[in-house]
Structure P
Amino acid sequence: MRRAAYKVVTHELATEVDRLTRAASRLCATSPDPALRDHAPWALRTALQELLVRLEVYRPYASGDAAAVVTEEAAAEARAVFTVPEEAGAVSVVRDLALGRAGDGPGHLEFRARFAQTSSALRAKSVEDTGFYRYVPLLSANEVGGNPGSPAVSPQDFHAYCARVQRDWPATGTALSTHDTKRSADVRAAVSVLTQCPERWADTLAEVTRAGDGVPDPHVAWAAWQTVLGLGPAAEERVQAALLKHVREAGLHTAWTEQDPAYEETVAAFVAQGPCGAPGRLVTDFRAELGPHVRANVLGAALVHLTMPGVPDVYQGTEGEYRALVDPDNRGVFAPQEQPSAKSALTTAALRLRGRRPEVFGDAATYEPLEAEGPGAAHCVAFVRSGEVLTAVTRLSLRLAEAGGWRDTALALPPGRWADALAPEREFEGHTRVVELFGSSPVVLLERLGGRVGGVQATVAGPR
């Protein structure tokens, strides 16, 4: 990520950095402090570049944010780049300007605004548009809001995050897929299953690859095989377009502005013969074997998204299963799904429940984690909203199956009787075995019967 940031700040954003350098030079030259007049433009430019590439967020949105964004740790690292300590003082000057410590005149305000704008553009271009196409061990983690270096969080951390959202930002929007996600949530759900079976995935790749068999480089091959597994059977032109975008965004061998036709032809030939040829069918067959666990990820993510704190943004088409890449899929004409699916039934049930019971999910709502007990407890993620709606999903279902399933794992339901939102005839209370709670589905959405409005329970027909 740092290498990508250096490339962007010295090439694509060179003009913006030059503008900031001139602004900093003017402020130093007109400062009443004689010490500030000694900083050369090259030193200020270097200080700007070194601070910008070390920002860990997109931008400071208010003056109070700046100290947490442009940290002293980042400044210390930036100073270390200079060989002469006196020249390293330019870092402190730039940091003070960015933090608003050097004054509040029109020039100072303009510098702070442009610094924030440049940092935002740098973060987007270097992380989203470059780094996420270069670092490809697990493509499902390469999205805004994700952390490819640490792609998972514990259930405890997840519950703590949800509690904080309910407390501080109960009306914030939440999204799994947008027009700009590199891979839709359902594609990511499939790729994420690979974390539970790395040996089987390695064995599959060993079957479909041979040393020097037209592979342009390992980076492209790794991204291509994951893409095919995430999509499942797909038209070759979709995969070709996605991989062409991938190599141009990565900018390692070709780029949008400096295209290498020979390299791109090699990539296209590899995609046609490998991922979109007979070897690719072995990968899609492997995906089919993982089908129940892909389904658990798809439905689990959907239900959590629809019932956790915040306001869920359901992007067009994602109410049902939606396998898409940012290019070319998100640029096409929207085609509504005609066939019902387990995901569409779940989405309908959850949204109808939110519509009938807005107080359960609103600003004054509550969020309470539930912990299962028993041998499979770590695989059950559950929570209750306002004591009235209960969500439970299966986590790491493949590992759960390999460990022997739920067995005697149980979940202690809050007081009252609870009905399944998709199958209201299924009712539960008290200490309930998880295998009975889920039935044939990897997820369950329950509503407390005493909380029904007017004694009416919504019924949503659909496959489970």
Structure Q
Amino acid sequence: MAKRITKEKTYITLPEETIKKIESMAAAWTYDTKAFVRSRLNQYKAPSPFVSSIKEVFYLIFFLRRKKKKMNVLNNPEILTDWKKRFLYSGETNPGDSWNRVIEKELTKPEYHYLIAVLDRELTDLHVPMELVEIFDKIYRAHIRKEHLEDPDVPKAPIMLVEGTSGSGKSATVREALETVVFRNEVIPAVDWKIKKEEILAKHSLFAALEDVDPDFAMKIARKKKLAFYRWLATIPILRRIFKKRIMSSLTDFEERGIEVDASIITPNDYQTALSGEPGNYFKRALGHPKVTSIRHIEEAHSAFGKSESSPGGGGAEKQQRTLIDTSNIVLDEIIDGRRDCFLIATTDQTHRFDSAIYRRFVEKGCIIDMSKFWMNQENLKKIILLEINRHQIPTHYHPESKQLTPAAEKIYTIFKERSLKISPAYVRKLIESIINIRGDFIIEFLDNSILVRSAFQLVAKNVYGELY
């Protein structure tokens, strides 16, 4: 089972100018360039800290100053996209070593982490509806972090059933919601207060004190020093026990620290077997130890929770399914009663096949979410349209506040309604992609062209139902 740490807040200290420079540089890149650079950053192998420190000491001895890093390659599209120039700049002929050398020469550790965080934010290719984020956040706080919430919207038990048609984005949206709410670390850039202090005092006389010039900023610095001291104190086991009360009174926000969670996805292959009576045992084993805090996402849940078509003299398959249903009922009761510490999410497109006893438990103690309802919200559909448009380099530029997104969403609703089709992210994105492939751009007036829309839907059908062509 995969052990993961829940989200933590990572504070990165950078000069204000560097923060703006990284954000503007990332904004100037195309979508493909952002994806390319992020892949290289994720594959970067940092040199040994011992070797790096020796290099810094020698540089300091010979030049009497610290080495400054400049983003020559990352700021220059010609070198960034030309492997020959990159090899000449780095002095390495191996592509991986070349990029390692470039990143080592141009980015400090805080800049490296902040650039990855910016690119992750820019390259988000999935939209999680805010309604779903709120539900996941409440369950996470109540059942994973064990907070006492008196909110009627919090399910009585951490069991969730997500239903929707094929292409509605059930599994992908659930995985992204888990990453967003539970696991993805939050990188928070903080202005380097030492540099900021020097900039403020440089405008005044030599003997001016920061408390006299900018008392608010002086108080912020004092508070940061105090928090940093108590965070350091909390990492030492003996001192943490001795100064427990003082640390608790100083550090009020403990949510920054992650907790270990056993998280994994369960598919039918994990529990289906021809061995008599074993599917139930395999399913229970896949859920992990009952006393360990865990998150389980069960895909194609109708395979585990589907009702058995039992009949007199039924075959082995019916008996196997009956064993699986009995085990599932026991496991759900353990979660409901608190004897199993597990947040269980089931996704399916065939809820009509569910055993009635299992479905009743989700209705009474958990929550049932219909993914198709989220896409009937115009704000969610606008985000889907924007995500797909941003994946393509087209002449017409769109941003989150573009007024053109509202009429585009309304026209897409009309197009799908006229054809008696359900709105789903997969079909909407394929439609927009097909229009861009045909015309090389996406303009609202294109959606009024019935012939163009018909041709685009033909491309959608070829992608979705390729076996018919």
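Percent of Cα pairs over 15 Å apart, for residues 12-75 alone was computed and gave 59; which structure, P, Q, did it come from?
It was calculated from structure P.
One of P, Q was used to calculate percent of Cα pairs over 25 Å apart, for residues 20-155 alone, giving 46; which?
Q
If you rank structures P, Q by mean count of other Cβ atoms within 10 Å over residues 148-155, which sits at the top with the largest value?
Values: P: 12.8; Q: 9.9.
If we compare mean count of other Cβ atoms within 10 Å over residues 148-155 over P, Q, the biggest value is for P.
Of the structures labelled P, Q, which one yields 20 when relative contact order in percent (Cα under 8 Å, 6 or more apart) is computed from its coordinates?
Considering all the candidates, the number was obtained from Q.
Assuming 1.86 is Cα Rg over 2.2 N^0.38 Å, for residues 172-291 alone as calculated from a single structure, say which of P, Q it is.
Answer for the origin of the read-out: Q.
Quick check on the output: 65 is percent of Cα pairs over 29 Å apart, derived from one of P, Q. Which one produced it?
Only structure Q yields this read-out.
For mean count of other Cβ atoms within 10 Å over residues 28-35, find whichever of P, Q sits highest and give me its label.
Q
No lab work stands behind these numbers, since they all come straight from the coordinates. Because the structure is a prediction, the values reported are computed rather than measured. Cβ atoms are built from the backbone, for glycine too; each structure is taken alone.
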